[in-house]
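**Q** Quick heads-up: structures coming right below.
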Structure I
Amino acid sequence: MPELPEVETVARGLQREVVGRRILSVTLGKTDFIDNPEMLEGELPGRTIVRVERYGKFLLLRLSPGEEAKPDEGEVALLAHLGMTGLLLPREVSVPQAKHTHVVMPLDDGRELRYVDPRRFGRMAYLAGEVLSRELQRFGADPLEAGLEEFARRIQQRKARIKALLLDQSVLRGVGNIYADESLWRAKIHPAQLGARLKRPQVQLLYRKLQEILKKAIVLRGSSISDFLDADGMPGEYQQHHRVYGREGQPCLRCKTPIRRVSVAGRSSYYCPDCQKMPRGWKKLRKRKSRQKRGARH
């Protein structure tokens, strides 16, 4: 599922390609991933795309007031989450529509903005005013905008596992499995370590490494593990720089110990058992949970 660098890459591409363009109409196919299909069809035509930005793992297309805008309408935007296989691409009308194209928005320059999503695990919604504000307030701090003190407070004041905290969008918005594992490996922190037990130097190192990784991944247009393509239809390149994610059984690039994979907070986590020391009590907890699962099956 696209994470911060991939969504930032798409947002920058769309910012370059479609800002200033007016949406002429909306044609919908399958709509089970759209919060309010009628709102898209009724509210988007006639609006101009003012800005495209990333908000966590979401694309936010800021829109101009409509021709018959209500005085209390406030800011309006099209919110889009790409899910596992979603693509939002500007295309010439002459280019045949790809299979699984579910949203087509003709623009005033002769192109179409198309949303393609074979599995439809994404989300799209037209949001305005207080509804838009409430939606955005659900999310935590942006890891590229938060200062060290805010980052430390959000991590150290919670007793959850650090991997769970990095993935919790109400704590930090935009980080997912890939960049959580990569940053924890670089900071030499086990994914099951409790956030509240991290020492200040560990938090500082994690903060720095997470930002470094995210910035480099943005430069390389994100990681293309399976389906991700940017707004130009090109794959990212950061997957060539993964140090731990997806490398189970391969030697650690620091110490040569085989990389392991373990479930933390319900998600697969790749780590080096030598560089990232297991927290006290984690092994016993895993054994107890394993026995409980076996007992439940019998």
Structure II
Amino acid sequence: MNKKGLMFVLGTAIISGVSIFINKFGVKGIDAYLFTGAKNVIVAIFLFSLILLAMDFKKLKAMSKKDIGKLFLIGLFGGSIPFLLFFKGLQITSAAQGTFIHKTMFLWVGILALIFLKEKLNKGILIGAVLLLTGNFLLLKLNNFVFATGDLLILAATLFWSVETIISKNALKNLDSKVVAFGRMFFGSLLIIVFLGVTGKLVLVTTLTSAHFLWILVTSIFLLGYVFTWYSGLKHIKAGVATSILLLGSVITTVLNLAFADAVIVPSQVIGMILLVIGSTCVIWFSEILKKVQSSFSIAKAQ
């Protein structure tokens, strides 16, 4: 396991866990589509600035038409359509069900990575998948799950993001992670702006207050951290492993809800968090742990 890639994706999971908690406050009183579009635009500007500061502008100029096409697809499948589907779905289903469906992304990515990237599904990933799904189910306290229209929209968004992960992993073979992140946010922003214009929501910009702009800026910083660490990590580790690690963000969000939002945690949620940690450990280090156990048994037999 590439340690650099692992640390970046662990950073993504931490940022994700905090960001979900913060976004709940930031989106209040703002149209969800406008909120998403504004954040994308700001992050695209931030990333472009980072590329200029790092003197990497030549990497943008050196891109082929094929590379630009990949970045457009990343913006389409990752930075625009799924956001619109996801927020619409959340309006008509429960947050718990929506979150659970979204957290199944590592399964779809694992399947797609097996087919298109030839990433092998070892025992660690399979065992980890069962533990991660079970842990997430318990953490979200899903007792009566009824699949409806809102859930279908969120599943569609999750599948879009899964496809985008595969395209991004392929693009990262010869493109810098900052360039891929910029491509997602730039093309995603353009497509969302077109959507806002067509639906007449673009004029809502004039209704934003200074408080709204502050929340948009704060959440944009978290989004910048997310895409920067995510693509930096995805470049170095398997797509299936990377998306599995992201589930650790659920633990962080729950802890923050418990600490700051007066949430009450039940024993089943504690078990769920433990299973998420164990499941992630299996996905990341199962092979290494198995080798050490086998080595210990071999030494014991020899004695």
Structure III
Amino acid sequence: MNVRFLEAFVWVARLGSFKGAADVLSTTQAGISSRIATLEEQFGVRLFERDRRTVALTYQGTQLLPFAERMIELQARMTAAIGEKAAFTGMLRVGAIETVVHTWLPELLRRFGSSYPNVTLEISSDITPRLRDDLLRGALDCIFLAEEVTAGFVENRRIADYAMRWAIGPRLAAQLPSGPLRFADISRFPILSFHRESSVYRNVAQSAGDCADLRVSFSSSLSAMIELVRSGFGIAPLPVAVIHQDVVAGRLTLLDIDPPPAPLPLVASVRMEPSSPLADAMVAMAREVSAGFAAGATLDVLAR
């Protein structure tokens, strides 16, 4: 049985679209239809119910899907075991939070593309809840987040821990008292944080304690949050590795607050069913790239 035909079947099932599968596999919609028709002839059953708007698996198609995914995975793992990296083809769908996008993701993609030149990458950047949902529904193969995905068929692998510090712009910094600071000293200023479900916000809420007048604004964009802190809108706990250039240039100042912000964990979450050797390779590279980036950027700032 031609594995390319099974690959076409899997992508139509995942995307619910012949055209979408054709785009992923760099072929035509007619080519995908031909492959599906051949499979249906070989098995003697219909695999999809389709009309002008929708494509849905039949009962027989639902039964075939896990077998097809395993055969595609097995072929990929055979290639990984005995073949050259250049022999890998297909698509790897990767999602990342903005912290990753603005730090080491470009270098990771450069290295991965150099090692696997015939693999197509599809990159998504979004907030954690949306990336998590896309992974769980099969729209992404691998995601880089600041917390684990708890579903049973997802494997979480710790990539790094990024140092976090409270950051403030020059205008607000002039209004702070001198000497050691506690959270109460900054609670009168607007606080910026990631979304309410984030580990960063949970840490802020925990540090706030009994500060009744705390004003917290939320942002889904890290770059927007950094710009707001620069402009004097408020104060935020930010990853040192991300803002090191702003600190060096004097656009942001790091504050020593008691208690300090908890480190930001970076986690790679990958689907276990079906598992992907390409996702495994991406995660292994991510550990090296992220560690190197964080070490250089953080030491540069903390040494000042």
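**Q** Work out relative contact order in percent (Cα under 8 Å, 6 or more apart) for each of structures I, II, III, then name the structure with the largest result. Each step should come with its number before you reach the end.
**A** Details: I: 17; II: 41; III: 21.
Largest calculated value belongs to II.
**Q** Work out the source of 3.4 here, i.e. which of I, II, III gives that when distance in nm of label points 7 Å out along Cα→Cβ at positions 57 and 161 is computed. Intermediate results must be reported in sequence, preceding the final value.
**A** On the way: I: 1.7; II: 3.4; III: 4.0.
This value belongs to structure II.
**Q** Further question on the same structure: For structures I, II, III, which has the highest computed value of distance in nm of label points 7 Å out along Cα→Cβ at positions 25 and 281?
**A** Details: I: 6.3; II: 3.3; III: 2.1.
Top value of distance in nm of label points 7 Å out along Cα→Cβ at positions 25 and 281, among I, II, III, belongs to structure I.
**Q** A value of 21.3, 65 was derived for Rg and Dmax of the Cα atoms in Å; which structure in I, II, III was it taken from? Could the numbers behind the result be given before it?
**A** On the way: I: 21.3, 65; II: 20.0, 78; III: 23.6, 80.
Going through each structure in turn, the value belongs to I.
**Q** Starting from the value -9500: which structure in I, II, III was helix-only ellipticity at 222 nm (-39500 (n - 2.57) for each DSSP H run of 4 or more, over all residues; to 500) calculated from?
**A** Working: I: -9500; II: -26000; III: -15000.
Of the options listed, only I reproduces it.
Taken together, the values in this text are just the output of simple stated rules run on the coordinates, not laboratory data. Because the structure is a prediction, the values reported are computed rather than measured. Cβ atoms are built from the backbone, for glycine too; each structure is taken alone.
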